[in-house]
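Multiple structures are listed underneath, in structure tokens.
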Structure 1
Amino acid sequence: MKTSKKLTNIIREINGYCNKHKGDVQFIGSFMAFEGKECNIVDDRIFAYGNKDTLQIDLKELLSQVNKERGEFVNW
């Protein structure tokens, strides 16, 4: 799958953020775009950067927060 220009720009900005803080950062992210009634995936990237133990703590907390949401859609 070819990466879109917009997603390439996001990747560049994330790299700039890491460089600004000399690599002393941690983040987890996922970008996915859909198209059409069949919801075909047209852009997809998963990101992780940082200490493995810290990433695992964040993933556990993220799942906990998502599970607390009452509706089917999360936006925070």
Structure 2
Amino acid sequence: MKAVYLDDSHIDYNLAQEYFEDAANWAKKQCMSYVNYDVTDVSDTSLTCDHVAIYLFTDPKDAVWFELKWKFH
């Protein structure tokens, strides 16, 4: 299982949930090995972001493709 983490440090707080959902919907359509995602509130412990999302893939190639699309834009 390969995990990819996204955070909301580069987007407006009010748009974070939509951003995470858009990434999940894209993964469902584009990555056959996509499993699921989960969002965790880290605002009490992080100085840089409020939420972190983890996306799970069974194929590392899909995880890399997802990272290239969503993590580095």
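Upon calculation of relative contact order in percent (Cα under 8 Å, 6 or more apart) from the atomic coordinates, which of the structures 1, 2 produces 25? Considering all the candidates, the number was obtained from 1.
Give the label, chosen from 1, 2, of the structure having the highest value of distance in nm of label points 7 Å out along Cα→Cβ at positions 26 and 58. Biggest value here belongs to 2.
Looking across 1, 2, the calculation of helix-only ellipticity at 222 nm (-39500 (n - 2.57) for each DSSP H run of 4 or more, over all residues; to 500) that yields -14500 traces back to 1. A value of 12.3 was computed for Kirkwood radius over Cα pairs in Å; which of 1, 2 is the source structure? Here the read-out was taken from 2.
FYI, it's all coordinate maths here, none of it is from the lab. Quick caveat, the model's predicted, so the values are computed rather than measured. Cβ atoms are built from the backbone, for glycine too; each structure is taken alone.
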